[in-house]
1. For distance in nm of label points 7 Å out along Cα→Cβ at positions 132 and 164, which of the structures 1, 2 scores highest?
2. Looking at distance in nm of label points 7 Å out along Cα→Cβ at positions 20 and 172, point out which structure of 1, 2 has the largest value.
3. Comparing distance in nm of label points 7 Å out along Cα→Cβ at positions 92 and 156 across 1, 2, which is largest?
4. Assuming 12 is relative contact order in percent (Cα under 8 Å, 6 or more apart) as calculated from a single structure, say which of 1, 2 it is.
5. Of the structures labelled 1, 2, which one yields 2.7 when distance in nm of label points 7 Å out along Cα→Cβ at positions 4 and 124 is computed from its coordinates?
6. If Cα extents along the principal axes in Å is calculated from each of 1, 2, which structure is the one that comes out at 54, 44, 21?
7. One of 1, 2 was used to compute helix-only ellipticity at 222 nm (-39500 (n - 2.57) for each DSSP H run of 4 or more, over all residues; to 500), and the result was -2500. Which label is that?
8. Given a value of 3.8 for distance in nm of label points 7 Å out along Cα→Cβ at positions 12 and 140, point me to the structure among 1, 2 it was derived from.
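Please treat every number below as a calculation from the coordinates, not as lab data. Treat the numbers as computed from the prediction; the structure is a model and nothing was measured. Cβ atoms are built from the backbone, for glycine too; each structure is taken alone.
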Structure 1
Amino acid sequence: MGTSYYSQSELVGLGLKSYGQNVYISRFAQFYGANRISIGDNVRIDDFCVFCGDVTIGSNIHIAPYCILYGEYGIQMDDYSGLSARVTVYSAIDDFSGEWAVGPMVDESLRKLTKGKVHIEKYVQLGAGCVVFPDLTIGENTSVGAMSLVNKTLERGGVYAGIPARKIKDRKDRNIQIINDFMS
């Protein structure tokens with residue numbers, strides 16, 4: 001993949017908790033708390049992505065440019081899932097109502113946080129510009145349209161879009177069969 005990505009020997013220097021085989025990480029991606037970040041096999045992470053906190057990336061995953069994963073309370077991406085450009089995933093968000101202070105540099109006792117693990121199950125695809133709130137699961141074989149807001153758990157096998165995201169229709173599972181056939 002050329003010099004745009006870290007070499008296998010350079011990946012060691014990132015200090016990741018773990019990483020698998022065939023991992024391509026852009027030299028322009030940033031990792032904060034890399035010792036809490038795990039990456040599986042066959043993963044590509046493109047330019048200007050930011051990862052922090054407790055983040056687990058499965059195998060056979062592509063994360064497009066400008067994605068941000070704020071994983072202080074945990075983010076898990078299962079195999080064959082992917083993020084299109086500019087997806088942001090939050091495991092904690094501030095209350096912006098004006099009744100509480102806001103921001104990571106303010107003492108936590110003055111803030112009201114919604115927090116919890118985000119689980120992106122297998123075969124999930126999130127379209128460009130999606131925002132995902134904390135403490136939810138995006139069910140297996142679900143796709144979410146571009147510019148959508150995911151603020152609650154999404155059931156498996158659906159196509160969702162909107163602000164907030166709502167189910168538009170069922171998603172076909174032919175993609176799963178193609179991958180299973182290839183693997184056997």
Structure 2
Amino acid sequence: MIAFFTKITHLIDQFSEGTGRVISWLTLCLVLMQFIIVLGHYIFHEGAIYLQESLLYMHSAIFLGAAAYTLRHNGHVRVDVFYSRFAEKTKAWINLLGCLFFLFPVTGLIGWMAWPYVMDSWEIMEGSIESSGIQAVYLLKSMILFFAITLFLQGISLLLHSVLTILNVEHLSEEEPEVL
């Protein structure tokens with residue numbers, strides 16, 4: 001059973017690591033696109049709605065798409081004043097209970113509430129209200145489900161890591177996880 005838990009955590013962690021690294025490149029694209037928009041506006045007195053909207057798409061992908069990666073790397077906000085002083089097993093119990101009572105219910109609720117919203121958008125292939133905008137709002141809205149699913153999966157990994165720590169099979173890592 002422990003080998004199964006370890007395999008599951010490894011697969012989930014690997015997926016979160018991969019998606020996070022791919023999505024991280026969007027930050028560079030976001031900065032470059034903003035630079036191009038500013039140049040176009042102030043130097044050439046030109047603008048394009050699809051370029052403006054692309055900033056929203058990239059920001060959404062970065063924020064929602066990298067949430068699981070951030071959780072994997074302990075980057076989410078918590079009360080570190082107390083947490084950092086706790087023993088490893090206490091931290092594992094806090095993580096375990098936090099997943100069970102906060103993370104899973106919240107991500108489940110987000111996914112459940114977003115499902116009809118996203119499906120309605122896909123049904124009509126919703127696009128921008130601007131004719132020259134990006135005609136893929138349904139993809140933008142789908143990021144909400146991606147967020148809920150990937151964060152839920154990474155929560156499973158965190159919960160299993162916590163169980164393995166409580167059982168003295170592994171240690172919680174306070175450092176950056178190794179690159180897989």
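1. Working: 1: 1.6; 2: 5.3.
Structure 2 gives the largest value of distance in nm of label points 7 Å out along Cα→Cβ at positions 132 and 164 among 1, 2.
2. Values: 1: 2.7; 2: 1.6.
Of structures 1, 2, the maximum of distance in nm of label points 7 Å out along Cα→Cβ at positions 20 and 172 occurs in 1.
3. Numbers: 1: 3.2; 2: 2.1.
The structure with the largest value is 1.
4. On the way: 1: 12; 2: 34.
Checking each candidate, the match is 1.
5. 1
6. Values: 1: 54, 44, 21; 2: 63, 37, 29.
That value comes from structure 1.
7. Values: 1: -2500; 2: -24500.
Computing helix-only ellipticity at 222 nm (-39500 (n - 2.57) for each DSSP H run of 4 or more, over all residues; to 500) on every structure in 1, 2 gives -2500 only for 1.
8. Working: 1: 3.8; 2: 3.1.
Clearly, the read-out refers to 1.
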